[in-house]
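Following this line, the structures themselves.
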Structure P
């Protein structure tokens with residue numbers, strides 16, 4: 001079974017608010033170091049195993065580059081190479097892999113797979129996206145907000161669209177980073193009720209995107225049909241028509257509001273083309289910060305605080 005001292009990052013709740021605050025500040029420092037050409041190789045000789053059962057651009061590139069810049073290595077394992085839980089039980093894969101690599105990053109469908117893997121792993125396990133949560137993206141989002149606007153504590157955040165894994169991680173973030181979250185989603189596309197109920201003091205569901213966005217300091221959206229839901233695409237587009245984030249909707253937010261999207265974006269659906277290029281949009285900084293936030297996370301899990 002898992003060594004008690006091993007820390008995992010399966011959701012934002014696995015770290016304390018204080019530790020998360022440290023990670024965000026550290027990510028900003030590591031970004032400055034990288035941009036100014038300072039070499040920092042705390043993970044020299046260490047290897048990250050990367051298991052992908054879902055396709056990825058930003059996640060794969062950011063984790064591989066993170067390990068390279070830290071002086072370590074990474075191994076990419078696709079579904080063809082691993083087949084978690086098919087052919088070999090997840091716990092056996094965890095036992096074997098964690099005797100060879102120094103950390104494991106998993107992008108898969110069922111969150112229970114990541115939990116089972118962590119339970120039997122000797123080394124830190126990082127959730128790089130499941131159908132239920134996407135905590136690494138939230139580190140990047142929080143870093144981006146801090147860089148542009150300072151602390152997010154006490155601010156108002158609006159989520160517009162599907163109550164998906166990103167939305168669930170925003171609910172966790174509302175608790176851990178102490179902000180107010182308004183979620184606007186169509187009927188039948190709400191985030192899990194238990195998550196909302198668990199943080200009902202700071203999370204509110206509304207139907208009208210305008211009500212959510214009004215006075216918000218951060219407006220966030222994501223694709224209407226996530227990976228694996230493409231067959232529902234046409235029906236979803238119909239139901240989500242009024243949930244597009246565009247400059248007119250953003251105009252209801254705070255004058256200093258930022259717009260974020262974890263990408264890939266379907267321009268013309270959940271976000272208008274104009275909004276992607278709007279000065280309030282920080283999506284490219286947000287995408288780059290996956291690298292820096294994950295470096296802070298890897299360093300924290302494998303080498304401790306610096």
Structure Q
């Protein structure tokens with residue numbers, strides 16, 4: 001089993017040639033290389049947030065393992081914290097605090113990284129607001145864009161800036177940085193805005209979860225603001241046919257997209273994109289200027 005040293009930590013890496021994305025031949029070694037290359041940016045967005053991993057040791061067409069607990073054999077230098085708000089019983093969860101720990105997770109074929117909207121020192125108190133715009137049958141990411149534009153303006157009316165990213169699947173995520181407050185209050189606010197979007201865009205948006213309501217519409221999923229729920233982190237890989245990445249996009253870039261393909265970004269593209277565009281979600285990391293939600 002090959003070993004490598006990363007930032008003073010020795011890691012054993014396995015099955016680097018194993019194909020995880022059969023459609024493209026993208027290997028575990030390439031997934032590890034992706035996360036090692038963009039580590040600084042990824043880590044900034046998952047800082048102090050407990051990780052839920054989606055692991056695919058046999059590739060994206062194989063069995064999926066949803067992992068919240070600390071995996072067996074985890075190194076003793078890994079950052080682990082007790083989480084008390086996401087389940088009935090306290091549990092130990094991993095925080096990826098540095099590049100070695102991110103590479104360790106990638107070596108487990110933890111392709112997808114999901115986090116809550118709160119940080120460990122303030123469990124259950126959100127500092128982010130999220131909307132997951134999920135297109136139903138007959139709708140696509142361009143329809144999500146229309147709903148995102150409405151939400152952007154509505155949030156701006158409350159003094160809140162929204163930043164879009166592709167989900168890495170079919171839809172869009174909108175994230176906002178807010179003053180820390182109980183997750184239930186954030187969830188209630190998001191639910192109210194989702195219902196308002198459904199009223200204002202009755203032919204396009206739906207805020208209820210029943211799947212039979214989603215044909216040719218966009219589901220405005222507000223529920224991921226719940227303290228126990230998680231959302232795909234910025235820059236995480238997704239387990240789709242191709243190694244797509246949940247990628248921040250500019251509003252102008254979103255408006256200029258002519259097709260669904262214009263809003264698909266692959267792991268092989270992200271290092272150059274980050275070098276050219278920078279982190280388009282960097283404003284989320286600033287504490288200054290965070291706004292409280294309206295009463």
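The numbers here are math on the coordinates, done by the rules we state, and not lab data. Worth saying up front: this structure is predicted, and the values here are computed from it rather than measured. Cβ atoms are built from the backbone, for glycine too; each structure is taken alone.
Determine which structure produced the value 127 for volume of the Cα convex hull per residue in Å³, calculated from the coordinates; the candidates are P, Q. Comparing all candidates, it corresponds to P. Structures P, Q were shown, and distance in nm of label points 7 Å out along Cα→Cβ at positions 144 and 184 at 3.1 was computed from Q.
Which of P, Q yields -8000 for helix-only ellipticity at 222 nm (-39500 (n - 2.57) for each DSSP H run of 4 or more, over all residues; to 500), as computed?
For helix-only ellipticity at 222 nm (-39500 (n - 2.57) for each DSSP H run of 4 or more, over all residues; to 500), the value -8000 is produced by structure Q.
One of P, Q was used to compute mean count of other Cβ atoms within 10 Å over residues 64-71, and the answer was 19.0. Which one was it? The structure behind it is P.
Out of P, Q, choose the structure whose coordinates give mean count of other Cβ atoms within 10 Å over residues 88-95 equal to 17.4 when calculated. The correct label is P.
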